[in-house]
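Pasting the structures here.
Coordinate-derived values only; no laboratory data. Computed from a prediction, not measured in an experiment: that's the story for all the values here. Cβ atoms are built from the backbone, for glycine too; each structure is taken alone.
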Structure 1
């Protein structure tokens with residue numbers, strides 16, 4: 001089983017974590033260091049500063065210190081070479097290398113201490129990698145409250161109410177009713193397992209121990225991005241048994257586009273004319289906030305949304321859409337990733353109307369990384385995983401133009 005052994009010296013653990021993470025960032029040009037990190041010694045977020053003991057930036061130096069804390073005399077520790085130290089870090093019994101039995105009884109604490117320090121430093125790098133991953137779904141989709149378990153998640157859609165009725169002088173009020181709907185989805189666990197070899201630890205490089213988890217974290221964030229945009233591309237049926245984008249939802253426009261200003265105008269009009277859930281609901285007067293498009297449309301869409309005059313107009317017609325929308329380009333919408341190079345979308349602000357929502361498992365808002373000794377080879381195995389789910393919960397705040 002993957003375990004998280006305890007360490008008896010939180011101050012040393014914090015100092016070593018800072019040194020190891022700092023050394024990793026030194027080897028990653030362009031990666032922004034975090035301003036603060038959680039310090040296990042104080043139990044608070046502290047400024048991420050240069051380590052006071054740079055010697056702890058070497059993985060094998062950490063193993064040496066851990067052995068001394070376990071009661072192994074320094075002169076005995078000094079007899080160990082890099083290969084032996086790396087083996088102990090991977091879970092080997094120190095008695096194999098001539099360390100007295102009384103000290104060897106603590107070898108699980110030694111490997112556990114190294115593992116926890118490595119995990120602490122990796123978590124610092126993981127959080128930074130997650131925050132800097134180039135994704136766009138967070139800009140327009142709604143982050144729902146984290147789910148407490150893996151049971152079905154029911155996103156309730158509240159409908160509107162009918163127009164108020166006139167009350168005569170001695171008349172009675174009629175109780176109104178509200179129509180509701182709901183969309184159901186559930187979390188899925190996404191993750192990967194990887195190994196840190198004996199040779200990698202023996203090479204004594206902090207960066208080498210951080211690179212794979214950092215890349216996996218970025219891959220996890222890209223997966224979330226792909227899943228969210230997949231909702232738009234897949235066009236699955238909602239609980240009303242109608243496709244997300246469909247003529248019955250009045251949110252799908254088809255046909256080739258010669259005038260993108262006119263195409264946007266059509267989408268704006270349809271969005272404003274949407275009615276609430278329930279037969280007596282009036283117009284919602286929704287307004288678009290975001291325009292989502294693939295790279296192939298960047299020139300046309302971005303030019304339209306930034307130009308003072310309507311592009312292509314002969315009489316310098318004022319562009320009423322300039323600055324009205326936030327343009328969001330994402331490659332996931334393009335043909336190369338299962339989308340379309342002609343289609344684009346419009347979405348409301350989620351504060352005005354729900355559209356697509358995503359969620360995490362409570363306590364797993366960032367990827368979880370765990371560690372265990374590897375028994376089929378010399379080294380340690382690690383896994384990175386995170387539960388995540390996404391679902392279109394309302395069609396009224398979304399518009400699609402196929403562009404063809």
Structure 2
């Protein structure tokens with residue numbers, strides 16, 4: 001772009017003004033002599049700084065718009081998924097769409113976990129500020145604060161009825177809460193270090209926990225007693241997931257491994273070792289998961305083959321496990337064979353949480369690159385990215401089972417509610 005004479009004169013005056021205000025006397029006199037301009041400092045000053053900050057602001061906006069164009073092109077190339085277009089057959093496979101529906105603010109430190117109530121429009125969040133908060137996620141209204149832990153609350157989970165809430169903390173304890181009265185009914189002691197994860201078994205009468213003490217413990221809800229301890233990891237056990245029938249669990253650790261366990265026997269059935277850094281998160285696939293290319297389920301002659309674990313525990317041919325790591329990758333494992341079928345590359349920082357979409361076609365992930373990503377399992381690639389999902393690292397997410405929403409929590413101390421559509 002070529003400046004006209006008037007624009008050149010205005011630019012030179014702005015430069016002279018900047019040199020004068022900055023105290024560059026020699027440069028001011030030389031530029032004044034070369035340009036032949038006699039500046040009028042009675043006019044508004046500081047124009048060069050204003051123009052510069054405007055350019056920076058506009059460049060940031062251009063970058064944001066270019067990113068949005070890229071996202072829309074990706075959605076268009078994938079048949080309009082996530083765009084709400086006419087190509088969609090229904091809402092069972094709807095994807096999260098920006099902007100967020102609600103932003104829930106109130107915690108005084110980063111969010112470690114979020115969990116939807118299994119029946120009501122309620123969400124519970126756990127934070128480094130040692131509290132949990134209950135929210136109406138539909139209206140965005142704050143309901144109440146649950147206090148009892150003396151250190152960061154690391155994780156939480158509801159039993160299948162939604163009547164009992166379990167929480168675990170860096171204070172070495174697990175607490176059970178009556179979700180009708182919001183009273184703490186039991187405190188479980190037994191771990192020797194930070195308790196990082198807690199999950200109810202499907203029946204609701206038992207729960208499992210993992211800890212920085214390298215152990216996994218099975219607890220009886222009615223009594224609060226530890227009835228079994230699983231050992232095998234060599235470092236902090238970060239997260240646990242429980243299979244739909246409750247017969248097996250999977251765990252991930254700072255030792256860079258993932259282990260699948262027969263819970264009845266307390267035996268490790270398989271160990272996955274392909275990640276190159278701490279494994280932060282994992283998720284079992286739903287029963288309606290699509291057949292992944294290269295899996296036994298995708299090969300008719302292999303469907304009858306089933307891997308038997310100790311004690312007769314079946315790792316069905318159609319079951320998969322997703323794992324996310326600090327190596328910035330997500331891996332999809334076939335439980336029947338222990339093979340890694342897919343590796344998803346796209347996050348620019350640690351992967352902090354993964355969840356299979358209830359429709360069985362997609363995987364959702366969040367990470368320290370501040371993004372939420374949608375992966376098409378059949379294609380094995382990212383089809384949608386929500387950039388700047390939070391203003392800081394995105395640490396956790398959860399799907400609502402009865403209402404089309406996703407919740408994410410971040411190091412920016414807020415929870416965001418995203419509508420699927």
Structure 3
């Protein structure tokens with residue numbers, strides 16, 4: 001199969017694009033990572049080419065034509081390479097677009113129709129319900145979709161409806177109908193969770209999310225779609241989650257991380273501002289990337305948090321200075337695409353900074369500070385902010401809950417287990433500590 005791709009002959013326009021296309025540092029990171037992760041795939045030799053052509057606007061049908069594949073096969077490759085998230089529309093050029101315009105009206109989203117024809121109809125209806133009626137974030141909808149697609153593919157193998165040696169991603173589920181769904185029972189759902197643990201190496205947290213996805217889907221089918229008389233997931237139990245203390249930087253390590261951002265880096269002010277906001281405000285990665293200039297009012301910042309919920313973040317002096325320095329000394333001189341003018345953090349591509357770019361930035365400075373970059377991440381900086389506020393800022397648990405945007409205080413309570421010094425001091429202050437023994 002590999003020779004099939006190696007013998008591909010590109011047209012002159014494609015050759016020129018492949019040789020002259022400008023790639024950013026992040027592009028090279030993505031390509032190298034994909035090459036390592038997918039080295040066993042039949043198309044491994046053309047991963048870089050597919051990436052470049054897709055980045056330059058080549059459609060699924062155009063790519064399928066170049067590589068002599070069906071559109072479904074090409075869609076599978078694009079999905080395996082995760083190109084839709086690595087290269088969203090605003091990061092792709094129009095080089096490969098067909099010059100003929102059928103209509104001046106925007107075309108419906110390809111993803112919508114891809115889902116409609118490739119997923120079970122009831123699953124498509126459920127995902128639309130989550131999006132349009134419940135107002136769930138795209139991340140939440142995508143997570144539920146991924147879990148339920150996995151469930152249906154598993155059930156087709158579990159029931160012997162397809163060969164056991166089939167590539168899991170090639171299992172078609174668009175033929176799953178109401179009769180198939182009605183026949184699903186509790187035992188099969190537990191078998192699915194066992195498969196997720198043993199074959200997919202899912203953690204307890206990942207399996208708990210799958211339980212939430214399955215419960216929600218079958219509840220919708222029972223109460224909204226009226227497809228089921230009995231809900232098989234009604235008694236599906238959530239795996240017991242062991243409470244883990246958060247991983248975080250110490251106060252001194254946090255200071256070293258900030259010091260590592262010096263004048264040798266091109267976007268010093270931007271990067272310093274990013275780290276400052278993480279360490280002082282406890283922002284989520286998605287919240288930081290979504291910050292708009294228009295949402296910064298004096299010492300407050302409004303962000304869109306988990307579940308599309310808006311929350312207010314308060315900015316201290318360190319944050320205000322970092323934002324001001326970045327805007328005045330860097331951002332104001334940057335070239336920014338019109339549709340991204342309101343974004344606070346701008347990337348090399350003149351667009352709103354992506355989550356992946358921020359991850360690369362944090363990784364770079366963790367290494368520069370002599371810290372273990374495999375141990376820490378942007379989310380660990382959020383843990384750090386919360387821990388430092390709790391340990392050094394005398395912040396009570398309810399206030400910390402609001403600062404972090406947690407829906408339940410039980411989520412915030414993990415930070416009450418980290419202050420060993422405070423616990424030692426409490427024991428020392430026990431009035432019986434000085435009592436004389438016999």
Which structure, out of 1, 2, 3, was Rg and Dmax of the Cα atoms in Å, for residues 55-246 alone calculated from, if the result is 20.4, 65? 2
State the single structure among 1, 2, 3 that was used to calculate mean projected area of the Cα convex hull in nm², for residues 223-382 alone, giving 9.7. 2
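Which one of 1, 2, 3 has Cα Rg over 2.2 N^0.38 Å, as calculated from the coordinates, equal to 1.14?
Considering all the candidates, the number was obtained from 3.
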Looking at structures 1, 2, 3, which one was helix-only ellipticity at 222 nm (-39500 (n - 2.57) for each DSSP H run of 4 or more, over all residues; to 500) calculated from, given that it came out as -5000? 2
Of the structures 1, 2, 3, the one that 4.3 was derived from, the read-out being distance in nm of label points 7 Å out along Cα→Cβ at positions 151 and 359: 2
